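Presented below are the structures under discussion, each in the form of structure tokens.
Values in this text are rule-based calculations from the coordinates and carry no lab data. Just so you know, these numbers come straight off a predicted model, no measurement behind them. Cβ atoms are built from the backbone, for glycine too; each structure is taken alone.
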Structure I
Amino acid sequence: MTLPVADAYNIEIGGIGAGHFEWLRARDYAGWVVFVDTNTREHCLPLLAGYLDHPNLAIIEVPPGEPNKHLGTCQRMWEDMFRAGVGRRWCAIGLGGGVLADMSGFVSATFKRGIDFLQIPTTLLSMVDSSVGGKLGIDFFDVKNSIGVFANPIAVWIDPVFLQTLPPREIRSGYAEIIKHGLIADAGQWWELQNIRALEGVDWQRIIPKSVDVKRRIVLEDPFEKGLRKALNFGHTIGHAIESYFLATPQRLFHGEAIAAGMIMEAWLSHQLDELSAADLETITRYFLHHYGHQPIPAAAFDTLLALMQQDKKNEDHRINFTLLHAPGKARINATATGEEIWGAVGYYNERMRE
């Protein structure tokens, strides 16, 4: 299945095969550089090994995970590119999850003022979210994705076969973004997801295209996040702060786990400050708790969380910016909340027991 994204690139969903690499070879690049992390080198690269036959081929490995998504890792990637002889007429291939997709795209878009790159996402999170839309970045000053660029890959190849290489926690993390897409823009998808009570055995080949299409439509209308694209940030203002706070603790959360908690809290704000009904708030809360459980937020963390939210790149005029829900499928951007209201949302989340 191919989903056109303006004139910039195509998203192809389905098995990756010889035809994909024949298309890449026809573009006559001087070489290919493939970015992998420790996990994708072991589990995913062998699935493509038969197609990676360019005479000038470089494999660059980076350490996995959000703690390594910083400028120091990027510097090592640029250094390895220079050592491998990568030039302006090369193409980079990012084979990995969201962290590697962001970093490899950012490194490629800035190396020698930019070389072509394509994304082969290997996690559910990267398939439905980070590989689509051309937002690339790294964490800096303890703030998620605070340094980066907008740059489109030449293509995104989404093959659900890579999901078979993932542990259940990675699948669950990516599923949060699928839920988000339904909540902000596709009420039918949201209600259909209510039938999924366990993630084992889900037909991802059927669900991924619907989720990708939500993001595709939003990105087409607002490629540089001036308006509508901010809807994609539902759950992320509080969720990113939670993710950053727990990153250096033994209770580190995956991205989707933190965003799931953020969506519960921002749904509560939607009920308090917008039109989201009490019934919808309860349904949203129970569904996320069912899949993600509950990670208590200590009261001592609130000042740190608030400071992280104040650094969020979406803020305007020193006000903390949120996306809220009128109802499932209908989002409102550029909403604001006070520290007291945010603390109320944290309190609501903390009061809920694991369900």
Structure II
Amino acid sequence: MLVDQHCHGVLADDLDEAEFGALITESDSPPVAGSSPVDSALGLAVRRWCPPVFGLPALAGPAAYLAARRAAGGAGATRRLLAAAGLAHLLVDTGLTGAAGRPLLPPVELAALAGAEVHTVVRLEHVAGGVTAEPHAWPEAVDEALATACAGAVAVKSVLAYRAGLAVPPGPPSRAEVVRAAGDTGAGGPGTDRLTHPVLLRHLLWTAVGLGLPIQLHTGFGDPDLRLAEADPALLVDFVRAVEPSGVPLVLLHGYPYHRQAAWLAQAFPHVYADVGLTLSYTGPRAAAVLGEVLELAPFGKVLFSTDAYGLPELFLVGAAQFRHALGRLLASWQADGACGAADARRIGELLSSGNARRLYGI
């Protein structure tokens, strides 16, 4: 059984073709005429792994698949797909609460449908966005809010890459700097719809370091809100060095197309880990090759599986199936080449599938 070290909630609803397609792409725009999100590497992976859950052959067409999905009902389809993923633990980022204009299943309902144990990952920016204290009191207020939100959590997450990019100065800002930034409501400060002020975001990161929980950081590709060049994990190297004395683990999520940079950081620094979630789903038939590129440098004890599933329950099954298939193909090729033995392959598989996550998060 797998430990999914980073995921989100899902919709347990009946979905039409447009809604379904919108949830298997990082684009937030409708497709151009003659194009469909299903005609993609991820779309192929969905068609490969999900139709058999509903008694259809692999690679069944989208229309037949959606008809079978609707026949099972939203909740029934969700239960089947989550069960087929074979996940023992889910680490759920609770910072996203809706998709396609509908609320996501809360963690307790997700756990019941998946037959898995759910653990909370607190999104720093989501918590801080709800703090409306006066500027002079904001640093302490946000620190208190984060400490309260993280009670019982296994990790925190930052979407700094989306808000200000990953090229952050290495040290924490002074209290005076934070107070000044908290009063700057015209530049992504408190009271705005979206916290983007780089000083406040740095304060959140260093508050998280003080909490001592593993910090998950979005890196690499995402939706169009992202400037991809600013999401290269190599930009974090000064921050990584500054955090190292604390021993607080930093988990670099996703990574692609910078997964080799993430792998290098995981090799070079003892407290850095590389995640392969989202990447293996979206790269479809190339997943084994991309996983091999991560393992070129990253120590086997520093690589983590996740699905990064969001919205569609299919993405839990696709993420798990892509990982198992890619890892199986890769390790079989290594054994055939004499690069490792069967015992080595079993150990590597166990580490990536669950062992590393259990050790890191204490589950």
Candidates I, II; distance in nm of label points 7 Å out along Cα→Cβ at positions 135 and 255 computed = 1.0; producing structure is I
Computing relative contact order in percent (Cα under 8 Å, 6 or more apart) for each of I, II, the value 15 comes from structure I
Taking mean projected area of the Cα convex hull in nm² for each of I, II, the highest value is that of structure II
The value 16.2 for mean count of other Cβ atoms within 10 Å over residues 103-110, derived from one of I, II, belongs to structure II
